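Asker: What follows is a set of structures to go through.
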Structure I
Amino acid sequence: MGHRISIVLNAIFVGVTALHTLAFGADTPKPTVTVNWDHTVFVSKTVPTLQVVVSPLLRRGSPIHDPVFKELKELGATNVRYAAWFPYPKLSVAELESPTSGNTSWDFSLMDPIVLDFLDATSGHDSVLSFCTIPQWMFQTTDKVTYPNDPNQVAWDYTQGTEMRDPSLKELAGYYARVFSWYALGGFEDEHGKRHDSGHHFKIPYWEVLNEPDFEHDTTPQQYTERYDAIVSEIHKISPETKFVGVSFAAPSQHPEMFEYFLDPKNHQPGIPLDYISYHFYVVPSSDQTPGVQQFTFFEQAESFLNTVRYIEAIRKRLSPGTGTMLNEVGSIAADDLAQGESGHVNAPIPNSYWNLSGAVYAYLYGRLAAMGIDVVGESQMVGFPSQFPSVSMVDWNTGQPNARFWVLKLLHDHFGPGDKLAETSSSNPYVFAQGFVSPDGKRQILLVNKRDQSATLSISGGDGAKIEYVDQSTGFQPPAVVAIENGAFELRGFSFAVLTLH
């Protein structure tokens with residue numbers, strides 16, 4: 001086979017012939033994708049992965065506990081993020097009450113089972129731990145903030161207050177050093193010098209410092225940087241090999257000042273490492289958008305996010321070029337999920353096509369972000385369910401069966417990763433994204449994403465014998481399908497993600 005392959009895309013726009021004519025003209029040649037395998041435009045360092053958020057459905061005894069952790073283990077992803085998030089305080093906070101003159105409330109009995117099962121499922125691969133919920137009693141509030149006695153009950157109002165009660169931050173730093181020590185060093189001495197033994201000696205390669213500070217406690221850049229430095233300073237003393245992930249911003253496009261401040265080394269204490277920054281992106285359509293309209297919104301918002309990444313990358317390269325970037329929450333949220341905290345809310349049904357559309361956006365962003373040098377692109381999240389962002393889930397919350405979003409990640413994980421060479425690739429069809437990759441062992445593969453809910457027929461000259469693995473609306477909640485190219489043609493169905501491996 002030669003050094004260049006052209007894939008002819010015969011676009012079948014069912015019911016929208018006028019749109020096709022407008023885009024290409026009635027007599028224009030069929031759209032093509034061309035890959036110049038001899039021209040490498042970038043060498044990828046991008047890991048496709050996911051995040052696992054603490055959830056009652058991850059507790060032992062849950063009907064989906066076993067299948068979910070089995071799927072996570074078999075996936076074999078690295079840099080998986082575990083987020084001990086605030087809506088479930090008893091599953092996320094190890095010291096729920098302020099120490100008194102003679103007692104402390106340290107208790108890992110509800111946290112440990114989920115954490116240990118996560119670490120077992122990701123054993124052999126580096127993971128990112130994010131015990132991101134600060135004990136509420138550390139903040140100044142007018143009244144004491146309570147939390148549910150039931151660990152399975154959601155508490156959206158747990159994160160109150162903006163100022164720490166201990167301005168020296170020793171209290172905050174001590175809490176996180178003890179949590180780290182519980183899992184990495186076998187235990188710790190509490191505030192009164194009493195020893196608490198865990199028996200855990202896990203290697204913790206990455207530790208993320210807090211989560212979405214722009215949403216949680218309305219944290220300013222100065223406050224966050226001070227808290228980051230205090231926490232990292234204490235953990236770094238006891239584990240100098242651990243790398244740290246900072247910022248973890250929810251709305252990066254709205255607050256560039258956070259990155260300007262945090263990434264400037266002069267704003268940190270001497271010796272504080274700035275290993276990685278992280279931030280998040282979710283497509284969020286408006287409540288009046290039908291599934292037919294959402295396909296446009298999803299990819300338009302994805303394009304806007306890519307511009308945000310370019311802007312933040314320019315700040316990072318200018319101020320702290322040695323710092324890496326983890327985009328560890330990438331996904332979509334149905335508008336209906338935003339009303340989940342309202343009294344009497346009943347979750348709207350989610351059409352099956354949504355999971356394919358969401359997965360297609362993630363695959364598209366992975367291909368684009370790999371060309372931008374991003375270190376980690378983590379899909380969000382393993383388990384969502386009614387009352388906790390069901391539209392973000394990668395599995396059926398009733399059975400644990402993976403949906404299309406999980407299978408898209410699996411295809412990406414199985415075929416692409418650091419060391420891939422991105423070949424010069426062009427597509428004259430604006431609705432089909434294509435990117436050629438050459439793996440370190442020389443395998444040539446093409447990542448294909450159909451951005452629309454309409455088919456495109458791929459006619460491949462000289463491609464007989466090539467293999468295509470794909471996730472689309474016909475595969476549903478089942479694993480990716482595999483076909484061999486015969487007679488030089490393959491149909492890329494609506495919202496399809498496919499990997500073409502050349503013979």
Structure II
Amino acid sequence: MLFLNNYQRFFLCIAAVLLLGSCKDFINVSQIGFSTYPGTDNTILPGEFTAVSVHFYTPMDKLSTQKILSVQFSGFSVKGDLSWQGDRLIFTPLESWLPGVRYTFNLEGMIYAKDRREERIKHHVSFYALHREAAPYAVSFTPADGSSVGVKNTEGAFVHILFSQPMDRQSTIDAFYIDGISERDFIWQYDDTVMEVHPKNNLNPWTVYRWNLSNKAKGKNGVPLGREISGRFVTDLDRLLPAVKEVFPLIRGGVSSGLWWNKTGSPIETGLGPDQAIGIEFNKAMDESVLRQIRFEPSLAGRAEMWKPDTVVFIPDRDPEPEKIYTLIVSAESRDTGGLKMEKDFSLSFTADIPFLSVISLDTGYGGIVPVQNSIYPARTTLPEGICTITIRFSHAINALSQSAIVLALRLETFFPGTLKPVSFRSARWWSADTVVLQWEGIERSTAGEKHYYKLVLPGGRGGISDGRGSYLKEDTFFYLEIENGGL
């Protein structure tokens with residue numbers, strides 16, 4: 001072992017001092033000291049904008065040091081302003097701290113002191129603001145994610161959320177979003193721990209609706225939702241497309257029966273009678289817009305009304321024309337009460353059970369015969385008035401009101417020669433509901449050298465002779481009478 005005396009130790013120390021003093025690049029290898037506010041985990045800051053900071057014990061390179069500082073919560077970075085007060089770096093939030101939220105103050109990366117020391121640091125400290133009360137969370141919600149619902153509130157088409165604690169209504173409403181539904185009502189229950197979102201209108205069928213509640217929703221204690229929630233549901237609970245189930249004739253029913261309409265029991269294809277309506281029954285309840293989706297070819301004027309939730313009644317303004325084929329068309333645009341459309345147009349052809357009225361027997365004094373349009377028939381007269389009696393039998397019964405109209409509509413006109421004097425109507429008598437006896441006077445008999453002809457006119461068409469129940473002569477009908485040359 002080497003032993004040094006006091007003189008040797010003294011000279012050795014002097015040499016060491018001189019040697020160190022001659023080094024221009026002296027390196028300080030001590031750690032860079034610092035402290036933070038907050039300094040310990042779970043500190044509660046007193047104010048909404050209380051700043052957090054780090055104090056270094058030596059001057060630092062400011063720009064590089066600022067890059068290592070961050071404040072986060074739930075994976076999100078907090079925006080704030082950085083400033084220096086001497087060797088203290090201060091972070092002030094741009095928006096107020098959220099009460100009860102656990103924040104983390106992070107210092108992580110390389111730091112550089114002005115004395116050329118450098119160091120990699122990794123320092124984290126957690127803190128709260130104002131208080132440390134628990135964050136609210138969603139206990140449950142319906143419909144379950146991906147569920148099938150109907151299109152109405154009564155069929156589950158609304159969002160129901162149960163929270164762990166009472167919520168601040170306005171912030172929760174503002175934080176809620178559902179695509180495709182702008183008109184909605186928010187209903188709160190059970191001390192604001194339950195929020196229901198009800199669409200004001202029926203939803204679209206077979207549509208996916210997605211909703212989201214962000215963590216901007218706050219509890220009444222001011223603490224935001226711990227985790228945002230979302231869900232989706234599909235309005236495909238009803239998969240039955242609307243369709244026409246049956247079409248049938250209807251007749252008016254009595255008020256005492258409780259029904260305004262009754263089925264006739266006849267098939268629509270051939271059984272629609274006069275003064276009857278058409279019932280259209282669907283396989284499910286229909287939206288009233290279906291009333292605008294019904295038409296006829298050729299056109300049949302009238303109005304459509306909802307008789308029952310699943311049945312429409314079409315009331316013609318007048319009876320369909322006899323022997324004409326009509327086609328009822330219900331458009332594929334027809335919707336049920338849930339908004340589902342028919343798969344395709346429905347069409348059905350029918351002919352009304354309303355025959356044309358016709359003359360099946362004409363008696364001009366020689367017995368009844370089946371007359372033919374524009375034919376000539378002999379007729380007898382009696383003197384001295386020149387009375388001619390004509391009996392007409394129609395194809396079916398005439399109601400009382402129409403009987404009077406027929407008598408007024410029938411005409412007997414002079415035809416040949418042009419010198420014949422006008423005739424006068426004398427009387428009319430209905431033997432039965434389908435047979436009328438008519439008399440005219442002033443009829444001039446034929447002579448040996450000249451035959452006299454008269455024209456019996458029965459007006460036809462809708463404005464002509466009618467039975468009062470929808471049947472009418474198809475066209476104007478003419479019979480010519482050759483007046484006899486003799487008789488009583």
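Asker: Comparing FRET efficiency 1/(1 + (r/R0)^6) of positions 144 and 320 (r between Cβ atoms, R0 = 35 Å, to 0.05) across structures I, II, which is largest?
Answerer: When FRET efficiency 1/(1 + (r/R0)^6) of positions 144 and 320 (r between Cβ atoms, R0 = 35 Å, to 0.05) is computed for each of I, II, structure I gives the biggest number.
Asker: Now a separate question. Among the shown structures I, II, from which was the value 3.0 of distance in nm of label points 7 Å out along Cα→Cβ at positions 88 and 232 calculated?
Answerer: I
Asker: Next up: Upon calculation of P(r) over Cα pairs in 5 Å bins from 0, in percent, for residues 48-103 alone from the atomic coordinates, which of the structures I, II produces 4, 16, 20, 20, 16, 10, 6, 5, 3, 1?
Answerer: I
Asker: Ranked on distance in nm of label points 7 Å out along Cα→Cβ at positions 80 and 472, which label among I, II comes first with the largest value?
Answerer: II
Asker: Starting from the value 24.5: which structure in I, II was mean projected area of the Cα convex hull in nm² calculated from?
Answerer: Only structure I yields this read-out.
Asker: helix-only ellipticity at 222 nm (-39500 (n - 2.57) for each DSSP H run of 4 or more, over all residues; to 500) was computed and gave -2500; which structure, I, II, did it come from?
Answerer: Comparing all candidates, it corresponds to II.
Asker: A follow-up question, please. Comparing relative contact order in percent (Cα under 8 Å, 6 or more apart) across structures I, II, which is largest?
Answerer: Comparing I, II, the top value of relative contact order in percent (Cα under 8 Å, 6 or more apart) belongs to I.
Asker: Going by distance in nm of label points 7 Å out along Cα→Cβ at positions 216 and 304, which of structures I, II comes out largest?
Answerer: II
Asker: Supply the structure label, taken from I, II, corresponding to volume of the Cα convex hull per residue in Å³, for residues 160-439 alone with the calculated value 173.
Answerer: Only one of I, II returns 173 for volume of the Cα convex hull per residue in Å³, for residues 160-439 alone, namely I.
A short reminder: the numbers here are calculations on the coordinates, not readings from a lab. What you see is a predicted model; the values in this text were computed from it and never measured. Cβ atoms are built from the backbone, for glycine too; each structure is taken alone.
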